[in-house]
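We did not get these values from a lab; they are worked out from the coordinates using the rules stated. Remember, predicted model here, so these are calculated numbers, not experimental data. Cβ atoms are built from the backbone, for glycine too; each structure is taken alone.
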Structure P
Amino acid sequence: MIDCFEATRQLWDYLDDTAGAVEGGLIDEHLARCRRCCGELTFAVELRWVLVACRTEDLPEDVRQRLHQALEDLSQ
């Protein structure tokens, strides 16, 4: 089983369906047991929907900064 750090580190690859079969299985297993990382997954999915909805509009600078910070936090 992988820990929270590793699950969140690979979360975007998992969502992009580019994580390998073994890694994807380990993330699935982790998400089945970890409420915190399920929250990270929910956030990432919702963030994608916001980005899709806003892709034809310019993001306000404060939203862009918060988004950048959230992505930085996820990658650490």
Structure Q
Amino acid sequence: MPKTKIAVTVETALVNELDGMVAQHRFANRSQGIEFALSEKLRRLAKTRLAQEAAKLDPREEKALAEEGLVGSMDSWPEY
């Protein structure tokens, strides 16, 4: 995958912590550590968004729709 170079400003304490991880060989360099952290955060945010959207569903309404589908005829389903 192609990479894009960017410049960011980061708190010194975070850079020091990242440098420690690089020294421990957890990451090959700062860029890999930052890329990993960003990727993980974006993945978690995506999961959180899905959970937030699912929380908006009314469980009683969803159950009624599911039960209606189990009882109803397959002939009444719309064509896709």
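Comparing P, Q, where is distance in nm of label points 7 Å out along Cα→Cβ at positions 24 and 40 highest?
Comparing P, Q by distance in nm of label points 7 Å out along Cα→Cβ at positions 24 and 40, the maximum is at P.
Looking at structures P, Q, which one was log10 I(q)/I(0) by the Debye sum over Cα atoms at q = 0.15 Å⁻¹ calculated from, given that it came out as -0.73?
The correct label is Q.
Determine which structure produced the value 2.8 for distance in nm of label points 7 Å out along Cα→Cβ at positions 32 and 48, calculated from the coordinates; the candidates are P, Q.
Source structure for this number: Q.
Upon calculation of helix-only ellipticity at 222 nm (-39500 (n - 2.57) for each DSSP H run of 4 or more, over all residues; to 500) from the atomic coordinates, which of the structures P, Q produces -24000?
Derived from the structure labelled P.
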